[in-house]
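Down below are the structures I want you to see.
Coordinate-derived values only; no laboratory data. These numbers were taken from a predicted model, which means no experiment stands behind them. Cβ atoms are built from the backbone, for glycine too; each structure is taken alone.
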Structure I
Amino acid sequence: MSVIFPAYNEEENVVFMVESIMETLAGMGITGEVIVVDDGSTDGTAEVAEEIAAGNPSVKLVRHPVNMGIGRAVRSGIENATMPWIFYTDCDGQFDLGELELLWNLRNDADVISGFRRHRRDPLMRLLYSFAYNTLAYVFFWGGFKDVDASFKLFRRDILGDFEIRSNSSVADLELLLFPKRLGYRVIQVPVSHYPRRAGTVSCESYRNGIFAWVRIGPVVEMFVQLLRLRARVWRGDVVAKD
């Protein structure tokens, strides 16, 4: 399994995440590689990840010179993945990596297994934005999925030859559900646990205090624009990437 951690200013979390997933994979008896994609961090994320990779051949560091968005980071991770299965999740410690086994046990019945947050542990403003985004996704694409912006996904690498992920934002999470489903692949969603951010700050937030958080308007607008582009792409039937 290839594990992808998109990371932007996650200096305080990257060691914990890599060590946790290596322990999880070992406990599951899985041969794996860990790909940390540093998405133009301004802190020491890349340096910490580079130090880990220097001491562990199963860990790779991919670096973006500037911040390009989580969707682009996921694509970079996929481009560098070599294993038959790919697992991707955020590098902020909000998911229980031990629950990867829940997804892995369903691999014979699905091509994409995606977690949805059973009880999301985020500030009120983030929950409202997420509700609005999920509602738009439901209307634009006639439903079909829960919690489309949850980043806890396991999928077969070979299906990625049949479609192309283009969104640079977390709309990429929706693409990883929508296109496989439309192409006839088996997509399953399962409930998973969710926790407050382990450490560090959220890149799209300008302020957070308890249940309150103010999300910067720029990333929200960009997500909406990319959602519209995805809607137009589906209308055109522009799904299959191969000639």
Structure II
Amino acid sequence: MSHLNGKIAVVTGGNSGIGYSSAKKLKADGATVIITGRSAEKVQNAAAELGVKGIVADVLDLSAIANAVDQIKNEYGNIDILFVNAGVFSPAPIGQITEELYENQMGINFKGAVFTIEKFLPIINDGASIINLSSINAYTGMPNTAIYAASKAAMNSYTRTAATELAPRKIRVNAVNPGPVHTPIFGKTGMPEEQLNGFAQAVQNRVPLKRFGQPEDIAELVSFLASDKASFITGSEYNIDGGINVNPLLVG
């Protein structure tokens, strides 16, 4: 397919998981793709594997985002697709939430996302597509996810307002809410492997389709929302979760 021919796309956190798969899909569909991430080694390796441009930029560092924007502007001009994907997941029960955990999750998942859009907006073409990676955790009330869930609820609220404000420029802003997806993000939580496996099995049992999603599942939706096929879609959220959000009490 080539429905993104001539489009310039930026994927934050594009060196692994959903970001990596989405960058791969956007490129396969014809876009010129730039990925960003905070680890120089991981960004370099992913960019080489994907055959795309890689730029090191930590979304916690606003000057690094601005530098990335300048580099992209100089090399590619304006962009047509911005997938705001970079994020972290750090579970903790209420009563054990530290300031560090709060600052890190809200800083990357929400502040980082907001200022990514702020910094990129001057080089985003009219008629472009902004896609924000959120999560069904914004709605589920899942234990141990209070701050992560709050960061994603904030992202969804921001998405609706941004869609309204950017509509005069025909810039579409939408959010994607994945359910449980096989990505490296869970391995970064610090949970022991046995606990992670038990957690994964318990979650999978609650999914009506009885499986975790794959990053490629999310990438398909991202590519659609990035394209002109979605030209009448803005301010929307798409749950892509195997049905878990509409069956919150399903067990076994």
Which of I, II leads on distance in nm of label points 7 Å out along Cα→Cβ at positions 49 and 153, largest value: II
Give the label, chosen from I, II, of the structure having the highest value of mean projected area of the Cα convex hull in nm². II
Where does the value 23 come from, among I, II, when relative contact order in percent (Cα under 8 Å, 6 or more apart) is the thing being computed? I
